[in-house]
Structure 1
């Protein structure tokens, strides 16, 4: 005799499994590109932060040790690096806490600093000014920028106008980051 009560141990049908797999595939296809873009944006932000921290560290060390510090920004290396000019010269030793700073692997950098060098006097002043743009190595993700001014070596970061050329970069295209 058949019972009107269903059996709770009954499994799922093949159709239900296929429908669940299709829905999961559609959600993954929608979500993965957004996740990848977010990860690229984080790497670009991390790259700009590393550049800013290296410049600020060199400026602080120049003041602390009462000596000139010159660092090199190597845009052609993969990944880009920031290093002291000549580690064997006594003047440059200690200009960066660690000898070399490496940016994340998936970013490229452009800049308009003369000779790709930034020098700070014993007072922390600089005669170098310029703009650095960091962007994803692949794809057209968000570009970030750092602008350094003459004299006191004040720095600001922002989002680089994606419609503007970044070769050479311009400080006027580095827009302030606003929280929405």
Structure 2
């Protein structure tokens, strides 16, 4: 199997962390368990654990670049597929930040997860008991990129996390 990167983007509350936690159990069998999941938020947290730095845009860029370095390390071991989850990989230049540190030819897939605003608000309330004030701006910032040719859009408003992962697997299978 060719080494493969699957970038999964979406706004806060869309289910990226849940998907990462379910990844091995749900999709491992398709890839001989030679898969890994990386959350860019976790990498960011190594630099700014409280997520309050004034130079946060530069830190996000470093986090994306270091995520690519980590993915490259996985590829140098026995990992064949690396899933990268993040809410700051919705633009092509942000995706390129990740891919620039992967020193090999890889198959790349970009998935954008989307849910209607009401569904997203309900998910956020369950997770953090309130909808953040910044959510409208957060969604508006991503909207222009939802139908880009380099991404595949999945509206997971009505899907379980397991079903969402199965759809992602089908996309990878069909495009590889």
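Every read-out reported here was derived from the displayed coordinates using simple, explicitly stated rules and does not represent laboratory data. The structure presented is a predicted model; accordingly, all values stated were derived computationally and were not measured. Cβ atoms are built from the backbone, for glycine too; each structure is taken alone.
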The value 0.65 for FRET efficiency 1/(1 + (r/R0)^6) of positions 95 and 135 (r between Cβ atoms, R0 = 25 Å, to 0.05), derived from one of 1, 2, belongs to structure 2
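Quick check on the output: 42, 26, 19 is Cα extents along the principal axes in Å, for residues 71-150 alone, derived from one of 1, 2. Which one produced it? Walk me through the intermediate numbers first.
Working: 1: 42, 26, 19; 2: 42, 26, 16.
Working through the options, I get structure 1.
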Comparing 1, 2 on relative contact order in percent (Cα under 8 Å, 6 or more apart), the highest sits with 2
When 1, 2 are compared on mean count of other Cβ atoms within 10 Å over residues 23-30, the highest value belongs to 2
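A value of -11000 was computed for helix-only ellipticity at 222 nm (-39500 (n - 2.57) for each DSSP H run of 4 or more, over all residues; to 500); which of 1, 2 is the source structure?
On the way: 1: -11000; 2: -15000.
It was calculated from structure 1.
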Ranked by mean count of other Cβ atoms within 10 Å over residues 127-134, the structure on top of 1, 2 with the greatest value is 1
Value 17.3 of mean projected area of the Cα convex hull in nm² was derived from the coordinates of, among 1, 2, structure 1
